Every structure is written in structure tokens, then in C-alpha cells.
Structure 1
Amino acid sequence: MIHVDAQPEPSRFDAEVRQKGLAHLEKKALPLDQPLPQGIEIADYWRACLDDLYASYHATCAYLAVFFERSTGTASVDHFVAKSRLPKDAYEWSNYRLACRSMNASKNHFDDVLDPFLIENGWFHLELVTGRIFPNSALDPERRAQVQATITRLELDDPMHRNMRARHFQGYIEKNYIEDYFKKISPLVWQEAKRQNLL
């Protein structure tokens, strides 16, 4: 993961998502600041902002830190604070993170994942040849444990993700693409290659 700068709310968001969502919660007589009752589902008005979310965050998954194509159908709105835990935030732009579907499924409603908006670059390190991801050893023990918990929860170090990162780095080393493209498709790998003086 890398730090993600929060982007401004789109002009149409309030009318198309927030107001519809709050009206929906009111109609169902659901309290805004308490967890949803077991088995209760709420309307997915947040889907109306998916294109805006994708564009605002440059088609980059907030958790995996890779570019992905919208046409593949894998983009999703992750509620950083799970909608089941705090319904009032289910329709708030500031609670949304752009996530590829696999990352959203792994994060689910768990709250042991670090927020991409709040982390600092350099907390997650890579072994570039293998793609292995691990906490920066210079972090204090508590922060290091949080980074490791995030890696574990999101399965960021599984073989598929390792191979992807290694391929991205190898592609740049073999001059299959220029640095600007490398930075776009794999910003974490690019950032780590730069930190390790390999660019």
C-alpha cells in the first residue's frame, strides 16, 4: 500500500448518493449511528458514484496499489468504515476507497486494515525480484504489527500478488515500458524501486 490523497466530492454526489441514501435510511427507520440490525440490507446508491470514484483515484486500487481497467468490471466502492457498522457513513464520499473486487472482498467488514488515506509512504517494503511485501523494519513495533495485520488481512503477499509485482518490476528492467508508465501501472513497485535506487 501507498498513501492515497483524499479527493474532493463530485458535484453530483450529494443529490445522487447522500440525499437518496439518507432518505432511504429514514424511510426504513434505521438509526444512523448504530450498527445495522442482523440481516438488514440497505440500498446501494453508492454505485452511482463508481465512475467518479474510478476517475478521481486514477484507476488505482487503494489497497493493492495497481492500475486496473474499468472495462474488466472489477472496480468497487469499499466502505472503509463498514456500512453495517455505521449506516450514516454508507452514503459519504469521504468513507469510500476505490478497490478492485478481490481487495474489497478480503477487507469485507474487518477493521484491522490501515486506511490508505492515513498511512505514510515507506511503511510497506518490497523485495522487488520476488514481489514479497513486508513491513518496514524501522517502524515501531505497534505500527509494524498494524502493517503486518493489513498484509495478512488483504492477502497482499499471496503468490498471485507477489508474481504481479515482480512482473511489473521485471518489465521495467527489461525496458518493456517507460518509467512514467511503470509509475502509473504499479505505483508501489515504482516507489520501492526508486527508494532502493534502482531507477
Structure 2
Amino acid sequence: MTKGIIESSLAAAQEELAAFLSDPATVPSMERIVDIMAESLSSGGKIISCGNGGSLCDATHFAEELTGRFRNDRRPLPAMAINDPAYYSCVGNDFSFEEIFSRWVEAFGKEGDVLLAITTSGSSVNILKAVDAAKEAGMKVVVLTSRKGRDLAMRADAAIMAPDAPHSDRIQEIHIKVIHIVIEALEKRLGL
């Protein structure tokens, strides 16, 4: 029974990755993301990342890899994930959960920065509001979503849309692969 679950899950992940790789927009979209982030970091900007649930974990992982270490020792790169639980409870209580990301972007985002917004559904209201706040601040917006998030992707400067899947874990697996590739490409581009 366990063996069947393992084999089935690995096969489903492989199919999702194959579908992602077969999309002709995949590589150019990832190149555009690297261009946007490298331009920001080269000119003194920072990257702010956000997401809900597992996507927040991915947003945090992205910021940790940039400020810490990915594969080699290097200088830290300016990145922050919006993941402070005290801040969440403050803004959620005083305003609404829908504003937890947008208020952070309003407080810390500036022209030349990048917002990395991650959402498997593409319809999370707090992510949509963060994208609006980033645009208003003159920031570039990068989105990791699924094909269900096409409307959100159209509002971004660059977007990755993972193939739709019956469960969000398959979409998140594509997102974490994209995150690792983008970090590796950023380090190379920045000569780190």
C-alpha cells in the first residue's frame, strides 16, 4: 500500500514537471524573472516576498537563501519575506487579514524593489492587494501561480504559471524548483 502511494506520487510529480517543461513560455518567463530581480539587486533594490500557507514557506525560503547561503559563500542579498506573526495579528486585528501583505509593501516597498507574490490559486485577496500596493509604489511584480491564476499573472511584470493540478502540492513543487533555479541564476548573473 505505501509503495503504491510513493510510486503514484512520484509519477504525478514527474508528469507535472514534464507539463511545465513542455510549455514554451517556461524558460523565457524564468529568464525575465532573473532579469527583473538582477536589475533591482544591482541598483540597490530589495526583494519582498509573500504567500499564504505553503506558499509563505516558499516565500520565506526564497528570502533565506538570498540573505544566507545557497550553494556558495557570498555576500547577502537584500530580501525579506512578510512572515512576522506579531505583525500578522496586529494588522489582521486592526484592519483585516486581506491587508497583511499590502500594508507591509506600503511601509517598506519603494521604486526599484521587487515583490515576489506566490499563490497556487491566484485568487488570494491579500496577494492581489499586495500586487496593487507594489504597483502603486513603482515596484516590479513577479508572480508564481498556476494556470488558474492567469488574471493575476497578467498584472505582473513576469509570471510563472504551473500547470493546474488537483492538489496544491504539485503546484508548490514547481514553485520551489523555480525558486532554486532563479537563485542559482541570480548568483551567476551577479557574479557571486
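Could you figure out which one of 1, 2 the value 1.01 for Rg/Rh (Cα atoms, Kirkwood Rh) was computed from? Derived from 1, not from the others. When semi-axes √(5λ) of the Cα gyration tensor in Å, for residues 71-182 alone is computed for each of 1, 2, the one that comes out at 22, 19, 15 is 2.
A value of -18500 was derived for helix-only ellipticity at 222 nm (-39500 (n - 2.57) for each DSSP H run of 4 or more, over all residues; to 500); which structure in 1, 2 was it taken from? That value comes from structure 2. Looking at volume of the Cα convex hull per residue in Å³, for residues 95-142 alone for structures 1, 2, the greatest value goes to 1. One of 1, 2 was used to calculate distance in nm of label points 7 Å out along Cα→Cβ at positions 103 and 167, giving 3.5; which? Of the options listed, only 2 reproduces it. Each of the structures 1, 2 was assessed by mean count of other Cβ atoms within 10 Å over residues 47-54; the largest value belongs to 2.
Every number here is computed from the coordinates shown, using simple stated rules; none is lab data. These figures come from a predicted structure and were not determined experimentally. Cβ atoms are built from the backbone, for glycine too; each structure is taken alone.
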